[in-house]
Each structure stands twice: as C-alpha cells, then as structure tokens.
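Below, each structure is written out as structure tokens.
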Structure P
Amino acid sequence: MNLQETLKTNGITSVWHFTDRSNLASIEKNGLLSLFLLEENNIDVSCYGADDLSHSLDRRKGIDKYVHLSIFKSHPMQYVKVRDGVITDPIWLEIDISVLFENKSLCCNGIANASSAKCYDIEKLGEVIDLFELKYSTDYFNPVKKSQLLVANKITYDKIKGVHNG
C-alpha cells in the first residue's frame, strides 16, 4: 500500500504539531521551522517543547533539520511538557498532509531522537507504525504513542489548517 492509500485507509487527513501559544506569532511570520533553520536564522523561540539535551540528540542524529510532528492530536511528549509547566498555554497546529509529499519526510517508530528509535522513508509508514494501535490504544504511554513524523526544513503557515487548544 502506498502512502496515500495508507493515510486514506486510516482516516488520516491532517498531521499535528504541539507548541506553546507564545510561539504562534513567529510561526505565522516564518512558518514552522526545523531547529537547524531556527538557529541559522537567529529566530527567537519563546518556548521550546524540547530541552537542551533533546536538541543535542537531534543534532547528533541529524534530525535537527526536520520539523517533528505527531500523527494524531495526542502525544506523550506534549502531556509531559504541559504537566511539567514547560508549556503553559498549549496549542495543537493541524497541518495538511500534503507536507508529507512536498518535502523529504520520515516516519519514526518512537521519539525520533531516542537511541532505540528508527526512522524510515515516509512511504513505509504503514509498515513501521501500527496505525490502528496508535489511534485506538487507550494506554497513553503505549510505546507506539511515541511515534513521530519528520518533515524536512520548513512547513509554511498556509499549510496549517487550524490552531486548536491543547
């Protein structure tokens, strides 16, 4: 099954990114940028969803050049960041799935920068991630819930279909 069929079969019409509302003005102006592009362009980020260790691991694995996304509007990292007070006004950005076809994209079977996570070409999404379990598991900390998508470089603001309270 190709990527388009996989998405359609699983009812995936959007992908998601969580952030703090304080970052929204910058995202409206610059788009949703990879860590690499944020740093290269000296763009101030009000509130990162990741810490310095996570950024260091991203650089080490070469995934700092990707925007990190969730397949569904739910992710254990978002829960932890809100619980710990890192993100105080959480929002979810609903993103058109066309971004997966326009830029180099990857799918990861866990938090992408974890040593145990493996990232694959996006076409392998249905093989790498159990989308049924991801969608329907009620165990919030089921390892499949940590799955991520990565989109190279930048997602322009016009690809954001909506902003939802988190």
Structure Q
Amino acid sequence: MPATADRRTPPRSLTARAKRFVIIASEFNPAITRALVRGASDVLRRHGASPRAIRVLWVPGAFELPVVAARLVAARPRPAAVIAVGAILRGETPQYEVLAHAVAQGLSQVAVTSAIPVTFGIVVAKTQAQAKARAGGAMGNRGAEAALAALAVLRLFE
C-alpha cells in the first residue's frame, strides 16, 4: 500500500476541559467500587476536568446502573459522558454471569440510543483478589480505563 493511502489525522490529546461527567457507582463491594471511582475521577481531573464538573452518584447495585444511566442522558443539561463502575463477584451460583451480561447489555443500549458515551468500568471477577487486582492493583484500574475510553470517544465525536 502506498504511503499516501493512509490519510488519517494524528489523534489530538484527550481532554476533559469544559465538559461535565457523571460517574455512577454500585454500592455493592464498596472498597473495590471506591477504588474504581477514584481511578475514574483521577483520570478526568488529569485531563482537565474541574472537580465541580465530575458528579458521583451511588446506586444500590450493578443492576440499577443502566436505568440510572438512561435517566442521566435524558436529563438537561446532558453530561458529556457517563462512566459506570462497580464490581460483580462470583457467588455460589452462576447469577453473577447473568447479572454481568444484563448490565453490559443495558449500558450498551443506553449509549447507542443516546449517542452519549456510557462506558463500562465494571469489574467482573471470580474472586475478591481478582477484583482488587483490577481496581488499582496489578491489573490496572477499570474505572480509570473507562474514563479514558469516554474521553477517547468524545475525541472521536469532535
């Protein structure tokens, strides 16, 4: 392929300046979820969001995240993005798989129908140790990753 065939513009830096964000967080597994909220908030602030432009809403559980996201994107003024965080851990039954699928599907539906980034910062893990590793441990922070994904999508929209 000739060098002139790729005419993409280099990506601009990610910015959260002059934008409003909502982080919705599940109250279950609070230690893990608080770490995810911190990760998402830190990323947004590092990329220029003022602390007043970041709202954190706590919901009873992960299952409630999609309906809250839907309500937020329908409100005025609309947030630039919604970042959903929480932890779904395996119990004695496979219910966690059903719950994780329903939450992912619900958040995806809200994003597609609203054309507002709604990102998935939910840790789905078999053990507490796996969840901790994905909430600021050795495997990173899913909340931070979800915030970066929101900023990347907003950059694409611009």
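Taking mean count of other Cβ atoms within 10 Å over residues 107-114 from the coordinates of each of P, Q, which one would give 16.5? Can you show the working numbers first?
On the way: P: 21.2; Q: 16.5.
Structure Q accounts for this read-out.
When semi-axes √(5λ) of the Cα gyration tensor in Å is computed across structures P, Q, the figure 22, 17, 17 traces back to P.
Hey, relative contact order in percent (Cα under 8 Å, 6 or more apart) derived from one of P, Q reads 35; which structure? The partial results should precede the final answer.
Values: P: 35; Q: 29.
It was calculated from structure P.
Please state which of the structures P, Q yields -7500 when helix-only ellipticity at 222 nm (-39500 (n - 2.57) for each DSSP H run of 4 or more, over all residues; to 500) is computed from it. Only structure P yields this read-out.
Given that Kirkwood radius over Cα pairs in Å, for residues 27-66 alone, derived from a single structure, equals 10.6, which label among P, Q identifies that structure? Please list the in-between numbers first.
Numbers: P: 10.6; Q: 11.1.
Value 10.6 for Kirkwood radius over Cα pairs in Å, for residues 27-66 alone corresponds to P out of P, Q.
Given that semi-axes √(5λ) of the Cα gyration tensor in Å, for residues 83-122 alone, derived from a single structure, equals 23, 11, 4, which label among P, Q identifies that structure?
Working: P: 24, 19, 6; Q: 23, 11, 4.
The structure behind it is Q.
Every read-out reported here was derived from the displayed coordinates using simple, explicitly stated rules and does not represent laboratory data. Treat the numbers as computed from the prediction; the structure is a model and nothing was measured. Cβ atoms are built from the backbone, for glycine too; each structure is taken alone.
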